[in-house]
Structure P
Amino acid sequence: MGVSQPQHVRIEMVSSLPLPDDPALRSAALEAGLLGPGMIGLTLGHSIFICHGHRDRRLVSHELRHVHQYEQHGSIAAFLPVYLAQVVDLGYANAPLEVDARAHEIQ
């Protein structure tokens, strides 16, 4: 998946994905489809959150590609504005960083 520092990757199995504490950010994430009832995986830097019962090769490879993307941008703070702008402007499915992650999924 291109991850340069795999030793830093942590996968946490969770009952639900974390939502931002900030009300405006939480609302934006839900409205953009970034987070919500159908989402089963989330990557923040080297941390991957996967909902119980959904860990498989396809999802882990997809989320590892997002780790690579974070590394390429240099930080969470540099990655998120680019990613969020793509999701808002083009929709989740058409965001180039999502298209790239799907292209690197292992079935």
Structure Q
Amino acid sequence: MLPFVAGKFSYFNLVLAAYFSELAEAVLPVLDESALEVFDLLRVGLRYLQRSPASLRALTKFESNLCRRIGIGGPPLEALEHYCGYLPRSRATAFRALRVRRGTL
């Protein structure tokens, strides 16, 4: 496994890494036995961001995979918000930054 080196991240990768981490933290208090699944997914997400540019696809794929791993169904964004009681503010920041990067704003 690659060591985590934040200095090699672009701004976009760092913003998305922050969201991944905060979302994992948001679901952990609700979990009992799936904590290892969440940690493993976070490790996979951070490793991906060390090798590849951040994207909206990576954001939504992380959310979908998190829902699958903790066993919740429905549209991922709504399901996670319902499950945690909120979504981390860093999601809006990441989403906005990645849309600007993609030129869709």
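What follows draws every value from the coordinates through simple rules; no lab data is involved. Owing to the predicted nature of the structure, the values given are computational and were not obtained by experimental measurement. Cβ atoms are built from the backbone, for glycine too; each structure is taken alone.
Name the one structure among P, Q that helix-only ellipticity at 222 nm (-39500 (n - 2.57) for each DSSP H run of 4 or more, over all residues; to 500) of -22000 was derived from. Don't jump to the answer; show the numbers that get you there.
Details: P: -14500; Q: -22000.
Label of the originating structure: Q.
When FRET efficiency 1/(1 + (r/R0)^6) of positions 20 and 68 (r between Cβ atoms, R0 = 25 Å, to 0.05) is calculated for each of structures P, Q, structure Q comes out greatest.
Looking at mean count of other Cβ atoms within 10 Å over residues 12-19 for structures P, Q, the greatest value goes to Q. Here the criterion is relative contact order in percent (Cα under 8 Å, 6 or more apart), and among P, Q the highest value is seen for Q. Out of P, Q, which structure matches 1.5 when distance in nm of label points 7 Å out along Cα→Cβ at positions 28 and 76 is calculated? Corresponding structure: P.
P(r) over Cα pairs in 5 Å bins from 0, in percent computed as 2, 13, 24, 25, 19, 11, 4, 1, 0: which structure among P, Q?
The value was obtained from structure Q.
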